[in-house]
Structure I
Amino acid sequence: MVTKLGIVLVLALWFLGPLDVSAKEVVGWVEKARIHPGGLVVKTKIDTGAKTSSLHCECSTIIKHNGETWVRFTLINYDGEKTTLEKKVERFATVKRHFGKAHERPVVKLGICLGHTYKEAEVNLIDRSGFNYQMLIGRSFLREDFLVDPSATFVAKPECKNSPR
């Protein structure tokens, strides 16, 4: 029996052509990523339920540079390695937490190397010291480049040829 959904899928494939999944890199639900500037490697949870990415930081301080809003923050990875960065604040994101009320987080652009893919992305900064992973990587970073295998972990070592050294 042919259903309406089946007809829609056949028409979509006919108009759009087959999906090219061979060009996408497979990542597990937990990976390591390299953050630039600084080159610090952090443990990440791949979170397809989150639109944007979040990164653990400590000691974040809002500062002004030539009338623009910047943030100074310290990243610490699972090995205790630290790097302190200053980045321009792109915007403030209001985030509703599952266990509390909404609050604002500064959003900065950072380079992220996940597997063999490097790109800059907006990342909101938050104290994630109570969580297992220093970073969540959301859909806006994953879109177009990755497939997520929820049964796998640590399959995509951060080895980007085009990332800053």
Structure II
Amino acid sequence: MNDFLTNLTNMLRLRSGPQDLSGSWQLTTVLVAAYLLQNLITGSQLDDSSAGAKSLLAISLQIIVLVGLLSWRRHPERFLQTLSALAAVGIVFNLITWILLTQSNPTVNQPILAMVWFAVFIWSLFVDANIYRHALSVTLSIGVLIAVLILAASYVLIEMLFLGGG
């Protein structure tokens, strides 16, 4: 467990990648389940009845794209480690944003909180990009592009299916 936390901390600091995690189905399943459960709990606290479906859609899209990209780059053996890394850092960033959300008040202008939230968003984007960089053996800029495109696709799908009356 100590090795896992050290590797996770290093990934959050952009000092390592998914290759430092165990490539086990058990770890991946636990992390993905924890990530989905965390999203369900947060969604219920925000009175979002479709939080589970949105989370499942987003992670399904991420898995499909990940499988496709790893196959295209001829690295399918990196799937478990990469998905574990994405789920683990997702849990950390969801926790951080949940803490920030509990501090927000929509009736009050909170520019510092907004700046912190934006900084966490950019940080999470670069951590995901770094994970893709390592997993796909590409440059960080390509990793950023992949992370942004997956985020945009998730947003568009959720908007179309849940918010736009699709």
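Throughout, read-outs are computed from the coordinates displayed, never taken from laboratory work. No experiment lies behind these values; they were computed from the predicted model shown. Cβ atoms are built from the backbone, for glycine too; each structure is taken alone.
Looking across I, II, the calculation of semi-axes √(5λ) of the Cα gyration tensor in Å, for residues 34-113 alone that yields 20, 19, 12 traces back to I. Each of I, II could give helix-only ellipticity at 222 nm (-39500 (n - 2.57) for each DSSP H run of 4 or more, over all residues; to 500), but the derived value -26000 comes from II. When distance in nm of label points 7 Å out along Cα→Cβ at positions 50 and 82 is calculated, the result is 2.3; to which of the structures I, II does this value belong? The correct label is I. Using the calculated result 29 for relative contact order in percent (Cα under 8 Å, 6 or more apart), pick out the matching structure from I, II. The read-out was computed on structure II.
I have 18.4, 67 for Rg and Dmax of the Cα atoms in Å, calculated from one of the structures I, II. Which structure is it? Derived from the structure labelled I.
Quick check: 18.2 is what I get for mean count of other Cβ atoms within 10 Å over residues 130-137, calculated from one of I, II. Which structure matches? Of the structures listed, the value fits I.
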